[in-house]
Structure I
Amino acid sequence: MKKAKIYKPSKTATQSGRGKIKKWLLEFETKQTFTNQLMGWESSNDTLSSIKLEFDNKDKAIEYAKKNGIKYEVIEPKVRKMIIKSYSDNFLK
């Protein structure tokens, strides 16, 4: 049976904004991996491992998984704590 994880991706280190982290992803887990003898890369024969489906919200992703008989695990995003400071706060001791 297929197994997938549903999560909201975190922003990359090169992103300063939060524009591309609004979508939820459904990503299938890789079943088998092996090391390519020629290049030393890790490879897989499982074509589902390269598929990432985007959804507008978590409920749509869960509904898709249930409708297609996919076992899933939901990984909730961590809440980001924002500390708003003014520029002058950088010079306080």
Structure II
Amino acid sequence: MSHREFNVIVTIQNKSFINDPEGETIYHDLILKNQYKNIKSVRTAKVLKLVVNAKNPLEARSSVKKMCEDLRIFNPIVSDCQINLLCDNNN
């Protein structure tokens, strides 16, 4: 089976019990001051966009997960790491 390219998004966000000063600033200084009353909170995150060569989606996701853990891209004590494949009709 040949390899294909997969677009993978890695989102790293502080766990809910960790303060997010940047998110709080955006919420208080921009959203509330501009009367967006329907927004209840903001949490910021870091996003990595990767293009991965793999045999299938499972292998692509698995290799990115291993890379994130091996290279300590995130701190599992304070951060959550979510890995998602983007849908692409050509794959």
Note: P(r) over Cα pairs in 10 Å bins from 0, in percent at 15, 35, 26, 19, 5, 0, derived from one of structures I, II, originates from structure II
Candidates I, II; distance in nm of label points 7 Å out along Cα→Cβ at positions 12 and 68 computed = 2.4; producing structure is I
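Taking relative contact order in percent (Cα under 8 Å, 6 or more apart) from the coordinates of each of I, II, which one would give 34? Spell out each step's value before the answer.
Details: I: 34; II: 50.
The value was obtained from structure I.
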For which of I, II does helix-only ellipticity at 222 nm (-39500 (n - 2.57) for each DSSP H run of 4 or more, over all residues; to 500), calculated from the coordinates, equal -3000?
I
Assign the value 0.40, calculated as FRET efficiency 1/(1 + (r/R0)^6) of positions 4 and 44 (r between Cβ atoms, R0 = 30 Å, to 0.05), to the correct structure from I, II.
II
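No value in this document is a laboratory result; all are computed from the given coordinates. All of these numbers come straight from a predicted model, not from anything done at the bench. Cβ atoms are built from the backbone, for glycine too; each structure is taken alone.
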